[in-house]
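All of the numbers you see were taken from the coordinates with simple rules; none came from a lab. All figures in this text were calculated on a predicted structure; none of them were measured in a lab. Cβ atoms are built from the backbone, for glycine too; each structure is taken alone.
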Structure P
Amino acid sequence: MASKIKKGDTVIVLAGRDKGKRGEVITVIPKEDRAIVRGVNMVRKHQKQTQTEQGGIISKEATIHLSNVALADPKDGKATRVGFKTLADGSKVRIARRSGEVIAEKK
C-alpha cells in the first residue's frame with residue numbers, strides 16, 4: 001500500500017504535548033509507522049563529544065506515530081484525510097478528502 005504521508009508534506013499534530021503544531025515531515029519510517037516532523041516532539045539528549053560534533057545537551061526531534069499526525073489541506077491548511085485518485089493519463093495521485101484538492105508531490 002502506498003504511504004499516505006510522505007517526506008516534505010506539511011502535517012498537523014492531532015495528539016500529545018505538541019497538539020495543534022504544524023511542521024514539515026523530515027523522515028518517514030514505514031516499518032514502525034512513525035515520522036520525524038521538524039520542530040515537533042523535541043527532546044533533549046545528552047551527547048558525547050565526537051571529532052565532528054560538539055558534546056553537551058542538544059535538542060532534536062523524536063519520532064511521532066503516524067496516527068497522531070494529519071496532512072494539512074493545501075486549500076485551507078486544516079487537517080484532512082488522504083485519498084487516492086487515478087487521473088485520465090493513468091497516474092495515481094494523492095488527494096485531500098476535505099477539499100478534493102490534489103496534493104502536490106515535492107521532489
Structure Q
Amino acid sequence: MNRLTTLQIYHLKKEKEEEFIATWKLLNDLYFRYASCLEARMHRVKLSYYEYLSWSDALSYKQSFSSLPPAALALKARMRSCCVKTEELIEMEGLVEQRNTRLRSYN
C-alpha cells in the first residue's frame with residue numbers, strides 16, 4: 001500500500017496565530033500517540049497555513065481516528081475558531097519519495 005498524505009488549508013484570523021499553532025501541536029501529539037500519524041508539517045504563506053499529515057496508508061488513516069480521545073474534538077474545534085475559513089481536506093496518495101541524505105533537516 002502507498003503512503004497517504006492529507007492537506008488542509010487554514011486561513012487564520014490575524015490575532016489567532018499563536019493560539020492556532022499551540023493548539024495544532026497539542027492535536028498532533030494526539031495524532032502521533034493514538035492515531036498512527038507518521039509526520040506533521042505546517043507551512044505558512046501570509047495568514048494561510050498549509051498542514052500536511054502523513055500516514056502509512058489510506059486504511060490506517062481512516063481507521064485511526066476512532067482511537068482518538070475526546071480531547072481531539074475539542075482541539076479541532078479550537079483550531080477552527082482561530083480561522084476565518086478552512087478549505088476542504090485533500091487526501092493524496094504517495095507515489096514517489098526521494099530525500100537528500102547529505103542535508104540536515106531544518107527542524
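List of remarks:
- Taking FRET efficiency 1/(1 + (r/R0)^6) of positions 30 and 54 (r between Cβ atoms, R0 = 30 Å, to 0.05) as the criterion, the top structure among P, Q is Q, with the largest value.
- Which of P, Q yields 0.95 [FRET efficiency 1/(1 + (r/R0)^6) of positions 6 and 46 (r between Cβ atoms, R0 = 35 Å, to 0.05), calculated]: Q
- Of the structures P, Q, the one that 45 was derived from, the read-out being relative contact order in percent (Cα under 8 Å, 6 or more apart): Q
- Read-out Kirkwood radius over Cα pairs in Å, computed value 15.2, structure in P, Q: P
- Label whose coordinates, when helix-only ellipticity at 222 nm (-39500 (n - 2.57) for each DSSP H run of 4 or more, over all residues; to 500) is calculated, return 0 (choices P, Q): P
- Each of the structures P, Q was assessed by distance in nm of label points 7 Å out along Cα→Cβ at positions 78 and 94; the largest value belongs to Q.
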